Structure 1
Amino acid sequence: MIEYSVLLVSGAVIALLWANLAPQSYLAVVDVTLLDPSPIGHLHHGPDGERYRVLTLRFLINDVLMALFFALAGKEVWEAVALRSGELRGRKALTPLIATVGGMAGPALIYTLGAVALGKAAALASGWAIPTATDIAFSYLVGRLVFGAGHPAIRFLLLLAIADDAGGLLILAVFYPTGDLAPAWLLVSLGAAAGVYLLFNWLPRRLDRHKQDRPNSTRVRRAYGFWPYLGAGALSWYAFQQAGIHPALGLLPIVAAIPHADVSFGIFAEAEAKLPDLLNAIQQGLKGPVEFILLAFALVNAGVAFSTMGAATWLVLAGLLIGKPAGILLMGWLAARPMGLGLPEGMRIADLFVMGCVAAIGFTVALFVAGVAFPAGPVQDAAKMGALMSFGAAIVALAMGRVFGVVRQAQA
């Protein structure tokens, strides 16, 4: 996670400097056309009404390569929900899940009420989902600084962040279509996932019943590896684009089809690198490339002029810095006390508020949502600036940790 964070911040800093010192050259690079017309890319309408796609560098990074990032996040969500040892199963997950609802509803409410109060609801309302995001990696790193690696709030924070990501993926799919909706194309995506699952996952395991050495599963994996899933993923991605749903989510149906371990050691647990299943092997293979994809993502998205700060900036910040801690505290308290679900041993109600301040770092996903919530222009740039400035939540969290007497706990 440290490498991911360093590269992402580096990309954001370079983009900010470049966009403010040489804005014309920055825009010329990030919006350069790679292919026109193209089978993939932004949809354009010609003067005669014809529709065609144009592939730009920004589309390649945001819509194609970022699908790998969301696939890694989707893998953690899938394991946390589907496996018997998953972190988001059973009673232990109820308090974090309920707190997550508050951590998403609170920012959306603050943002929307603020837009109404400013008389700009019509112009800014579509950005309500931007402050619902929580950046998993940065929140985790700041959380360790505030609570210490051994504090029970850290695992609670990870559960909340991954559930937040799951909610964010759902919001992107439902509320931010990229074109005219054509849901029939989703049948192609589901067909690709079902086909690759049946042929390269279920059938070999079915043939291996009562065979401890699992010869068929081993033969299929050695002969084909990840290639069938790559082909199914490309087909699913294309189907999402044609369906009008953000194609960066296009690999998610395939994640569930890949052979996976029967246990999960926890969200982003390093121990899973030693598991021999194909899903974890693919995750390990993608980690390096995804770090540089996130560097590229920051470069093409974080380049906003400081002069673009406006109402959207302050609404995003208010949603994150006020709505996120308040929502997590309120719903977390409701789950722990009136509903009787409790908190992990060693964790206090006050820790919920401090954790909410940590979770207010929106950055990566907030930047992504800002890019689809508004068309390119001053409002989108102002919203992105709010996502970038959410790094200030780290300072707030450290201060609140001291105010509320958080005792740092080292890893046992």
Structure 2
Amino acid sequence: MQGDADAAVEAVYRSDWGRIVAALIRLVGDFELAEEAAQEAFAAAVDQWRSAGIPEFPRAWIIQTARHKAIDRIRRLALHKEKVESYASLALSQTVLDEPDYDITEIPDDRLRLIFTCCHPALAPEAQIALTLRTLGGLDTEEIARAFLVPTPTMAQRLVRAQRKIREARIPSAVPATNDMPERLDAVLTVIYLVFNEGYASTRGGPHVRTDLCHEAIRLGRLVRTLTSPQPPLEVTGLVALMLLHDARRDARLDEAGDLVVLEEQDRSLWKQTQIAEALPLVEEAFQREPGPFAVQAGIAALHCRAARAEDTDWPQILRLYDLLERLQPSPIVSLNRAVAVAMAVGPSPGLALIDELAAAGDLDDYHLLHSARADLLRRMGSMEKAALAYTKALALVANESERRFLERRLREVQSLKA
């Protein structure tokens, strides 16, 4: 009973955290209160579901319980007496399983409405993204810090400042009008992609792939594209194509034991061809004019998906696209990916030289993929002792268990070859 209850609570948290918090924010109009009430409801679920059993509608139970806890909190603080009475009535009468009706001129989805609210232009761009990942995605501060490559205390301060700004500036949690989308769109797309990335390569200690977050990000991306039709911005189309192409390879990324399988070793018959077929025309559409960063990344993913075998991959063209991406969106991670493309298109030695330059700069010193990429090139060049040292450094930084097992296997391989 206890194990089943704990698993049920975890499942609801993983699949519905964003939906629950978004619904609560719509009802109580306060980010912090909604999040705290949701956390208290999940804690209550652990205790009550162990003793009383799992309810028929777990998500509805959580929302109803969280709403009651929010009302209790408001009552204790003696805030907004009129709101207390209206919330108390809602708590007992409203059916939480039904989606509310929205005016067609508004954003027709609680979670997407929440993203646009978090991405208010009064907040700094990095605060917009961090707050949305925390509120919608349920990522903890350490996970968000990893996504931004900043120390955890720095990210904690950033989140506190964002919440304080909302409170002090009285930024409304009301639904923005659809015509307010353009000034918030870049941040919204970035948030959606970061949610997808957390699903595609989870920083948590559990499964490497979190399909719930991948599906949610794709759904939100498609919804943004629909809302901006009939001529959606090319970057919206590029993002949807990019997520579809990455997600199409999902089933091949782990073996039966749950261990990571790198791209060149994947069984390509497991790739979802229907998703690839849906995405490729979107890539072409996104390149109709000067492509943006998401479109360029989608173009790179398309070249991988078009290759029937790893050796058929058009690495020179991928390198040209990385050259373009580095001009459009310069960052250490883009430079690292470009270095890998150089290694594949030209040779491991020039690729390793570029990675060593990045390592010397220090920006990616705590990024395990820098050290694992360096280790892989050293392995290909036959420098097994140096490769072992690089794999060891990557292992000291990796958080996901699937990646850890992969790196441990690679380390054993190079250690056996240098012996």
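Bear in mind that the values in this text are calculations on the coordinates, not laboratory data. Keep in mind that this is a model prediction, so the values were computed, not measured. Cβ atoms are built from the backbone, for glycine too; each structure is taken alone.
Quick check on the output: 37, 26, 17 is semi-axes √(5λ) of the Cα gyration tensor in Å, for residues 167-366 alone, derived from one of 1, 2. Which one produced it? The read-out comes from structure 1.
1, 2: which one has FRET efficiency 1/(1 + (r/R0)^6) of positions 7 and 319 (r between Cβ atoms, R0 = 30 Å, to 0.05), as calculated, at 0.65? The read-out was computed on structure 1. Here Rg and Dmax of the Cα atoms in Å was derived from just one of the structures 1, 2, and that gives 21.7, 68; the source is 1. Across the set 1, 2, relative contact order in percent (Cα under 8 Å, 6 or more apart) reaches its highest value in structure 1. For which of 1, 2 does helix-only ellipticity at 222 nm (-39500 (n - 2.57) for each DSSP H run of 4 or more, over all residues; to 500), calculated from the coordinates, equal -23000? Computed on structure 2. Rank structures 1, 2 by mean count of other Cβ atoms within 10 Å over residues 15-22 and report only the one at the top, that is, the highest. Looking at the calculated values, the largest one is 2.
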